[in-house]
1. Out of 1, 2, choose the structure whose coordinates give distance in nm of label points 7 Å out along Cα→Cβ at positions 138 and 170 equal to 3.6 when calculated.
2. Among the shown structures 1, 2, from which was the value 25.2 of mean count of other Cβ atoms within 10 Å over residues 26-33 calculated?
3. Using distance in nm of label points 7 Å out along Cα→Cβ at positions 130 and 154, single out the structure from 1, 2 with the greatest value.
4. So if we calculate mean count of other Cβ atoms within 10 Å over residues 34-41 for every structure here (1, 2), which label has the highest result?
5. For structures 1, 2, which has the highest computed value of distance in nm of label points 7 Å out along Cα→Cβ at positions 66 and 82?
Structure 1
Amino acid sequence: MTQVQRRALVTGGSGDIGGAICRALARDGFHVIVHANRNPERAETVAQDIIVAGGSAQATSFDLTDGAATRATLEKLLEQGPIPVLVHNAGIHDDAPLVGMREEQWMRVIDVSLHGFFHVAQSLLLPMSRARFGRIVCISSVAAVLGNRGQANYAAAKAALHGAAKSLAREMASRGVTVNVVAPGIIEGSMTHELFAPDQLRQMIPAGRMGTPKEVAHAVAFLCSDGASYVNGQILGVAGGMG
């Protein structure tokens, strides 16, 4: 009997960390659904890179903050088969000191990270429950643990994910569904090197360096594996000793 290939949806899969997660899951044998909203071309590029490397992937595009659009897209994807793995990586920054933060800055950041999680996870929970298998991993940030100047909205959104994940883990554990959080620290990316001087990094990070997207992806891949079946409701820092 041929084993059906498991599918994994990665929200925000077109960025540095999201792309690394998609590639890691593809190497582990998943068919990866690479999600993007504003940059569907980048999601398509990640999917094509995976296919060229011998993996299996497809791209999808929808606005996580729109509940109806999210449900409609996921219903179509579920018609093609179950999606037992969800990595909620989508998130945005819109930094400002709270005293001068516009209401739309506060709302938009929380909409994508927190309300987006609700919209996408709720649509996938019943199929996971029926199959008695599921892996949900939320990508948070060390800012949710430590706070960060100018990021009250971002830290609040990510910290709320911690509570949601821990609660959902308790709700779904008996159905074979695990829910965990990975909280990266300062990770190499297209803009990170411009933000921090080497001496700043040594002061901020006990490890003395930035992490890499691949290091985050390895942690996520483990939590999505069969080997992590008894790891549930946990917050795993990938932050070089920060937090």
Structure 2
Amino acid sequence: MAAARPLHTVRGMRRTALVTGASRGFGRALAERLAADGWNVVIDARGPATLESARAAIDTAGPGRVVALAGDVEDPVHVAALVSEAAGLGRFELVVNNAGALGPSPLPAVAALRDRDLERVLAANTIAPLRVIQAALPHLRAAHGTIVNVTSDAAVEAYEGWGGYGASKAALEQLSRVLAAEEARVRVYVVDPGDMRTQMHQDAFPGEDISDRPLPETRVPGLIRLIDSGLPSGRYHVEDVPEPEVLETVR
């Protein structure tokens, strides 16, 4: 069996990833793992203090550089700065669109969903990731890179109260499918990490005990396997990504 390609370098050049919404939860856990695997990592979030705390922790995880830029991915100037920073660090070949918004909490029924709330959720969960993708695409094409758009089962299942959030993720998924058909040099993964013990999940269920949900770091290994797998573009649940030795037997 051929040895797996190391995650951290390609022909001696350290690989670079951009992970949005990485001050806490799944984004932070993923950035820590990438740094531990030797990637350069650019992270962002809206809160400077929380982001700096995350950067300091991630920076100790591995040998790669970790750069944190506070800002909102709905801001084109901030997105341009993120992409410029990532491109300047080395082989820029991974974008993870993890930042997003839940919308009003408690989650409203569709009949009570205000148009301005839906507009905000679409702006955060659909339009902002598209802006990041468009800015990063020239670099990702050159590197035969990967785009990961984090989604949810709410995009494909009808759960009461999840109309706005689910619609925004369904739109992101369709953009991803079309992008994959158009961009042969880039892999486009739509990734469902499943339920997790995060602040967003808590906000979706105010007052409820969500301590039975898995911690975000338990979902990261499946995504790492997917990023390094070479599997075709498509929609994946992190728990369903095969182990490397299984992939080798299928190829």
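1. 2
2. Details: 1: 20.8; 2: 25.2.
That value comes from structure 2.
3. On the way: 1: 4.0; 2: 2.0.
Structure 1 gives the largest value of distance in nm of label points 7 Å out along Cα→Cβ at positions 130 and 154 among 1, 2.
4. Details: 1: 19.8; 2: 24.6.
The maximum falls on structure 2.
5. Numbers: 1: 3.0; 2: 1.8.
Between 1, 2, the highest calculated value is found for 1.
Computed from the coordinates by the stated procedures, all read-outs in this text should not be read as laboratory data. Just so you know, these numbers come straight off a predicted model, no measurement behind them. Cβ atoms are built from the backbone, for glycine too; each structure is taken alone.
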